[in-house]
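A.B. asks: Listed after this line are the structures, all set down as structure tokens.
A short reminder: the numbers here are calculations on the coordinates, not readings from a lab. Keep in mind that what you see is a predicted model, and the values were worked out from it rather than measured. Cβ atoms are built from the backbone, for glycine too; each structure is taken alone.
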Structure P
Amino acid sequence: MENTVSDNTTSLLAPSVIVGEAVAGESAQALKQVIQLVKGISTNTFDLAEALHRVKKNKFYQPKYETFGEYAKTLELKLTKAYYLVRMIENMEAAGVSREKYEPVGIAKLRLISRLEMQDENGAPKMYQGVSAENWIKGMIAHAPETTPSDLEAMIKGLLGLTGDNSTVWENWAMTLGQRTKWHEAIELAKKNLGTVGVDADGKHKDASIGRCCEIVAISYLQDPNNYPEEAKTNDV
């Protein structure tokens with residue numbers, strides 16, 4: 001009787017055990033493939049992109065790493081590159097564009113195209129100027145051969161609203177260590193007051209950008225009437 005129960009229990013557990021072992025084997029194989037592709041001198045970048053996407057999509061980096069970002073930092077690869085390669089495949093997959101169609105476009109143009117968001121904050125298809133991101137991407141892929149990188153970048157920036165006052169610029173200036181400390185304190189306070197502004201590529205809540213924090217610090221200073229002593233004296237007369 002005891003043997004019968006034991007045999008029945010084993011037969012019931014067997015399918016889940018087999019599935020678990022299969023997933024573990026697939027995970028190990030995927031992680032090994034990424035390492036081999038990263039170290040390969042003649043690696044096809046699209047092979048690496050697909051391998052990284054597979055690891056992130058299926059969370060093969062767990063349980064050793066909590067997020068894909070933590071795992072990617074262990075690779076001999078820049079973190080930003082790991083993310084944009086994955087984002088590239090994610091967007092092409094979501095738009096229903098096959099590798100045979102997007103690979104000839106090239107990494108440089110695909111990186112630009114992949115700046116488009118596929119979904120809005122509610123999980124609905126993201127719309128740009130009344131057209132879904134999916135359709136924009138399909139059109140860009142189709143016309144990529146005759147579109148220059150500069151024209152494509154201008155188009156992307158236009159869709160993202162990164163024109164005029166919203167154009168991205170860089171500011172660099174020297175400061176003392178003490179000044180930098182105070183500046184960082186101001187930025188952190190601004191981040192705290194602004195709160196989170198969405199989620200990052202790993203699904204974690206993210207803070208406002210440094211650029212947005214700089215704007216808030218500047219606005220706070222500009223809106224304080226005590227910072228306009230000459231104007232205050234004129235009003236008192």
Structure Q
Amino acid sequence: MAFKFDKDKMKYLTNPDDYKSNWEWTKSNSNYHFDKNTVDGEGETFRVCGTFHGDWKEELKQVIKDSKPVTWATRGKKGERKDKFIEQEEYDLTSAGASADLEVSNFNRNCEKYTKINEIAEYFKLENFQKRIHVQTTGQVWNLHIDKLYQFNPEDPSKVVRITIMLNDWEPGQFYMYGNRMYERWKAGEIHIFDWPNTPHSTANTSYVPRVSLQLTGTRTEDTDAILNERDHYYSVE
């Protein structure tokens with residue numbers, strides 16, 4: 001299934017300077033229905049693409065230990081973020097009564113340090129891509145938002161993909177929502193993608209177990225598409 005990317009709309013975005021709220025700006029560039037009474041169907045907002053099999057539990061322990069908490073303002077590498085977007089994102093938080101310093105997750109950016117996890121990251125044959133491990137701990141919340149990934153391929157943002165690989169099993173109390181459809185009960189190694197320019201999504205961890213996922217963002221190649229289209233394929237990590 002192909003997501004409903006509008007290539008023209010992705011090139012001609014509304015002016016963010018016209019908005020105080022990042023939520024309202026990203027909504028203005030989305031084709032999502034935003035109707036809470038319309039239930040999103042399977043595969044409309046996200047899609048499971050296969051599973052990695054292997055044992056990376058020892059690496060996972062070190063990943064969690066090495067991770068550091070981040071907020072909206074500190075999640076990007078220095079110089080990566082536009083100040084206007086940070087202001088808008090913090091405006092959305094404080095307008096809703098939350099702190100601008102809300103911890104959204106822990107990050108671990110040193111994917112190359114972990115042999116098996118890095119093998120997973122390299123498998124997808126992405127170009128110009130970012131590797132990032134999310135470790136969401138008890139009480140951390142990534143509030144509802146729509147992603148802004150246009151910078152990964154400004155000439156054709158429709159070629160940008162964000163791939164998530166869950167690195168440990170789902171636990172009760174861990175929440176992952178795309179549109180108005182829950183993503184849950186995953187097993188370690190499960191791969192999914194989602195309609196990033198359009199779909200509002202959010203996560204939270206109210207369990208007592210860190211929720212760990214590998215996030216890859218970059219430009220799709222023909223090899224990437226071939227891998228992601230094999231929905232029931234199983235990949236082995238030695």
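A.B. asks: When you work out distance in nm of label points 7 Å out along Cα→Cβ at positions 36 and 156 for each of the structures P, Q, which one comes out largest?
C.D. replies: Largest one: structure Q.
A.B. asks: Taking helix-only ellipticity at 222 nm (-39500 (n - 2.57) for each DSSP H run of 4 or more, over all residues; to 500) from the coordinates of each of P, Q, which one would give -6000?
C.D. replies: Values: P: -20000; Q: -6000.
Here the read-out was taken from Q.
A.B. asks: Right, next: Work out which structure the value 30 belongs to, where relative contact order in percent (Cα under 8 Å, 6 or more apart) was derived from one of P, Q.
C.D. replies: Label of the source structure: Q.
A.B. asks: Hey, volume of the Cα convex hull per residue in Å³ derived from one of P, Q reads 128; which structure? Before the final figure, lay out each step's value.
C.D. replies: On the way: P: 259; Q: 128.
This value belongs to structure Q.
A.B. asks: Assign the value 10.2, calculated as mean projected area of the Cα convex hull in nm², for residues 100-219 alone, to the correct structure from P, Q.
C.D. replies: Considering all the candidates, the number was obtained from P.
A.B. asks: Give the label, chosen from P, Q, of the structure having the highest value of mean count of other Cβ atoms within 10 Å over residues 164-171.
C.D. replies: Across P, Q, mean count of other Cβ atoms within 10 Å over residues 164-171 peaks for Q.
A.B. asks: Looking at distance in nm of label points 7 Å out along Cα→Cβ at positions 28 and 92, point out which structure of P, Q has the largest value.
C.D. replies: P
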